[in-house]
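FYI, it's all coordinate maths here, none of it is from the lab. All of these numbers come straight from a predicted model, not from anything done at the bench. Cβ atoms are built from the backbone, for glycine too; each structure is taken alone.
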Structure 1
Amino acid sequence: MMPKLPFLKKEKSATSTSLSTGDRSEIFRASRRDFLKIGSLATGGFVLGINFQCSGPKGELITFAPNVFVSIGSDNIVTILAHRSEMGTGIRTSLPMIVADELGADWSKVRIVQAEGDEEKYGNQNTDGSFSVRMFYEPMKKAGATARYLLVQAAAKEWGVDPSECDTEASHVILKGGSKKIPFGDLVAQIQTMELPKDEQLTWKEFSSYKLVGTDVPIYDAQDIATGKAVFGADVNLPNMLIAVVRRSPVVGAKAVSFNDEKALAIPGVKKVVKIDGAGLPTALDKPLEGIAVLAENTWAAIKGSEALEVEWDLGPNQTYNSSAQLQEMLKSTASAGTVKRQRGDFSKAKSSSGKVIEKTYLAPFYAHSTIEPPAAIADVKADGSVEIWAPSQHPQWARGAVAGALGVELPKVKLNVTLLGGGFGRKSKPDYVVEAALLSKAAGVPVRVQWTRSCDLHHDYYHSHSAQRIVATLDDSGNLSGWNHHTVFPAIGAGLDAAPPSDGELDLGCRDFPYDVPNIRIESHETTAHTRIGWLRSVSNIHHAFAIGSMLDEIAESKGVDPVDQAIALLGEDKDLVFAGEMVGDYGNYGEKIEDFPWSTARMKKVIETVAEKSNWKANLAAGKAIGFAAHKSFLTYVACVVTVEKDAAGNLLIPEVHYAVDCGIAVNTDRVRSQFEGGAQFATSLATTSAITLENGKVVQNNFDTYQIIRMPQAPKKIHVHIVPSKEKPTGVGEPPVPPFIPALANAVYKLTGKRNYELPFKA
């Protein structure tokens, strides 16, 4: 779901070797030019670079160089340059773990350094779409294996033994069965001049010998975060820096006709007021909204100054927009024929000859990202036109390019430092707030930090689309599910002024890839218009698609008098890999991967369903006053099944005492982070299901803060969350987004069993 951006190519080193694992990556010895790029990290050490060519999140072929440098110093410290953004997922811990294990490094002697945002130096740094581990697992192994090969060769020569008699362990080369060992650092001088190995010379460590991969490893930043030393976006302070708070257009597409800044400038600490020219209509994913910025010595003065501004707006064509009215119009459209996007068999015939028809509609609202750390970015534009940025960015290359374009400077003049992110969920991949900082620093002639307030964040987000869906299911005379007709409509990401249908990529997120063995399937999409900014949010279209499908399947099971778990397993049919051949209109995206490389496996889905049923004791009778619900969903190439238990307290409030997940994400690199992502995903999904919703009236967002856009409080949060990781040696896949989609229908199904009332609209109240 991310934009396609240009990436610079790197000239290949003469000593580079191609990966034999199919990911087309290369390992190379760092040149003098590369040493200069990474500065002090390379001093006195041996440095390998990893050079990638692989598929991006939309399936595009990306060539870039080098993403990661691995350095071994004479002090025995292994330094790994992390090129992904850290927002609590642990990604800049998990990827270095792979290198360290394959190398045989002592984790306590591994140093991780955050890379700046620079595609020429580090290639793709877009930390979005749950594809970081999937993309970089094999190349990271390759880097570790290459360095290990050189170290083993050097030690074997020194000892006069065959290299097969040597191995690496705890940052030493060891002689198998003997007492000899040499620290990595003592071999740096020898390996500096050695030729890099060819593919066929490399061997992989046995998975059973890994000390890190497949275990719980605390995130590298944990101590700094716990002790307050960690640097997030708003923690950066520069000399003479001003704080900016922006009064943005209240309606998307609005323009400032005039403004009076007299009262704002009268507030102590306010230094300057600057107008930001917005993108207008159609909106852009990387440009700011129209706004008036108040620059002050401190945040409070900037906020009060922004409130004191008198602005006359031309509200434009969206000033009469009402999101509730559009949602009803969208729902009405699903009753008519849409554009067929997948076809199997003849649904019309199945419907006309059916013994029973079940037809239901499902509504979901706009959602805001509501990261606990609102957007913030710092820019320092120098007199020579160069600029240095500090930002909690998920997509630093995009931010860097957007700043260069906004300032009218060449890309090399923009340096972007990546801080820790206090939550992302896709919001901080859009660089509008970074561009604001750069424009204001240029105007003010001093460093500027743009600070979004909570109300700014809720009023001017790139929202998850609201949606309307209609599902018509047919049962034949024997009670078997014979037909499935799914209509879906929602404003598309990046949509312009004209009505448009969702993209194929958005439909492939849980709708077109309906996996069940139903003889007649018809998937239809409908057009609508975006009247506000639309973007991707954690799990993207899987959120509303899974809610509708998981709820409908539960209702079908009830109608047939069968257990929903048993029904799901039966509907998946025999064990097979789905390819959807001949059924899709347009290509099937498969999250940017070839389906033969990452097939849709019904066997793996059955396994997570069976596992969650067993671990949750699904078949057992619950105590009076409790109910359980089930749903399963595959997203971002990861298979997940979920069981949610609900009850009510003495005051009638809904409680979630227990949740069980079963997840197959291939090789689980850092099991601690897998569990953490699912624990957090359950909390996130509970908010989406029960408390959170954005509405617009007269083009303006109604919600102002967490009192009106509610996220769950501790009493509402699930109490016990059990995450059962299915052992797997398949290729690793993402875990940041897959927890959310199955949880919502599992919760909805549990609430129905508790109350006897089905919920067809999010958020719902029990």
Structure 2
Amino acid sequence: MIRCAAYLLLLTLSAQVELAGAEETIKIDGDWIVRGEEAYRGKRILLDGSLILPKSSKLILTDCSLEITGEYSRQHSVEWQGGALLTTNCTVGGHVNEAGTAIHTVFHLYDGLWEATNTTVAYSYGISFHWEKGKGILRGNRLKAGPRPDAIILSGEADVHLVDSDFPIGIGVYCNKGGETTLDLSPHDSLTTTFDRSNLLPGVDWKLRLENTRVHQWFLFLRRIGDWQPPAKVTVSGAKNLIVSLFVHNLSGEVELTNDLETPLEIGNLTLSHGVEDSPEGSGNRGISMYAMYFSGAATDATIRGQTHICEWMQSGGTVRVGPLEKNGDLTFGCTTLELSGEAKLIADGVHFGRPLTWQPEQNIGEANVKGSAHLVARDISTNNLRMRTEGSGRVEVSGLIRNGTLDTVAEGGPIELNKEASSGQARQTKPKVWIYTDMSDPQLPGGNHRGTINDPDDVSAMAGYLLMANEFETLGIVVASTHRNEHKSTPDQAKWARRLFGDAYQADLQKLNQQFEGYPKQLDFVQSCIKETGEKFTPTRQYESLATYPTVASLLNHVDELNDNEVINVLCWGSLTEPAILVAHCHATQQTEKLKHVRFIAHWTNSPLHQGSVERPGNVANCREDAAACAYMKRIAASGAIRYYECGAIGQHGIVSGGPKGKEYFDQFRSSKLGTIFVDGKYVHDGVDHSDAATYWVLLGEWGVDLDDIAADGTNSVVIEKKNEAAFRAASHRIHDELLSRSRSAAP
């Protein structure tokens, strides 16, 4: 990828100029943003950045080579933003590093012009066009494919004209409007033809004109596939070694991938089949050689099986399971690109990652990148020359690993855990897995309660305490603003607020905390509740068959899907029970009740015969009144034994809080750290800090006065049990607070 400033500016900043024979070498660090018109002749340009072509800019390269370097493929790209690139007698593309590994770039011809004459493209993941906006124009005269060029990928309003050229072509077909088409995708040494809306499905706005052009490799990009759209049928004839890319949104169900298409491929609204007149048996490599898969949509919940090779996999949401397969390696991920982002979860059983061992050996390294809050779970897998990399809070868990070639791990985000569990799938759960639902929101937002705020800020203090103890837990998710307050319907994104308040403080304290106590995750993320802006309450008569409008509930269920047989997620309930009730109702409506065996609900003060409530009406407490229907439903299902629901009662408030230290002299000591300051300032009342919901995580640890064995699992909370547990927490309260204070002090700068 290429990004530069003007040549003189580059010399003053980061460029180094060397002589390599008669060719001058320019090394550029950082993006090259072309301003006005720039022209170069006879240069070898090594660019560790992206090339950006803004509107009205023009870059002219003659007798040049342009190599976009970097640490990994797709790190940099060529970006047309209305400008023009003119290349004559040039080689452009990626780079082969000193280890012999190809670093691929991407050409994003979204809006602008590329006139390529006698130009060779190498080490690329394609020349692509924007699928919705902008018009990219490519005029190729003797445009050639060099090593690993990928393809020209037609989509959007692309306008491509190739003359006397030699390049793989990717035909983009839109499936969202339905219809039928038959495509002759036979390899050709000299092809003159036109593809446009006249011979493709409805919705195509691009145009491809070929004159005396060799197309030895076809790619077929089938876009905008979805379950809810009219049927689309695509028939391919003459195909040999065809690479098929499937772009699917909110896919559900099971898909079987085949290479020969003897049974047509059914996925979403698309049917893909071979023409009956195709090449006779023995002609070799008839049909599909490999697939590329692209998944989007939080409601994605699919299983992929088959015996094939998937060269590229990109997933930005939902959960996809691959396998389990009959034998390891039936399905292979080439990892030309494997990228998980957003909230995506990929669970792969019995899959091979990297080039298949039967292929010709080479130096290229496959890449598996897990970014954002994505999660890769790989069980009983094999690898071959692979690099696994995380960013943000992305994480990787691998069990039953068989290594071939090299396996590099770069944990720039969440952890990469290899062979964490035995290949049999037996879990070693050393830390409790935790999911938190809290009605917490920004205390600065004005509201109608007695404090003049929307929500009680006690959860702010409870969350700060949790983060001080975060090395004791495996935190899967924190959902904030899970509340029905009308005032919240128009308030800003509370996840962003939580990331600023807690995220910044956590990062400030993290290094010192890890030096003293170890095991703190690099990052903990927050998401805003799906009910915050609707104020929706639970409806017991509703089936809740779909979670499409409840992404935070769906995300929790996705984590349940990733568990091994004896693992559980502890769902801490610090407020309304709406989202837990929707989860339980959905599992019942969709016959997935077995999944509920992997969940434990731990709630604070949705029942108390002693405080707020009474023996006659123990549910007459704030957290239960918030959504009385949800509370009653959860207690009813717990009483039947279908879920485990641990009701703490008010033991956090009247045990930990009331029994704790008093006075500013003690609590001001917490101000030595960022998290400690939030802990005190969240809700400091009656000479102490109110962090009562913290009871839900202290009982998980089991060494602080009360553990789960001291609480009934059926949602009940008798006077005897609550009194006993309240007294136990009161006795342990000073020890609990001193533990928090010790951690806060250790984080002091």
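With distance in nm of label points 7 Å out along Cα→Cβ at positions 438 and 558 coming out at 5.3, pick the structure among 1, 2 it was computed from. Only structure 1 yields this read-out. Here Cα extents along the principal axes in Å, for residues 94-461 alone has been calculated and equals 83, 76, 38, so which of 1, 2 was it run on? This figure was derived from 1. When helix-only ellipticity at 222 nm (-39500 (n - 2.57) for each DSSP H run of 4 or more, over all residues; to 500) is calculated, the result is -5000; to which of the structures 1, 2 does this value belong? The read-out comes from structure 2.
54, 30, 23 is what came out when semi-axes √(5λ) of the Cα gyration tensor in Å was calculated for one structure; which of 1, 2 is it? Of the structures listed, the value fits 2.
Work out the source of 19.7 here, i.e. which of 1, 2 gives that when Kirkwood radius over Cα pairs in Å, for residues 414-717 alone is computed. Only one of 1, 2 returns 19.7 for Kirkwood radius over Cα pairs in Å, for residues 414-717 alone, namely 2.
Of structures 1, 2, the largest value of relative contact order in percent (Cα under 8 Å, 6 or more apart) belongs to 1. Calculating Kirkwood radius over Cα pairs in Å, for residues 262-381 alone for structures 1, 2 picks out 1 as the one with the greatest value.
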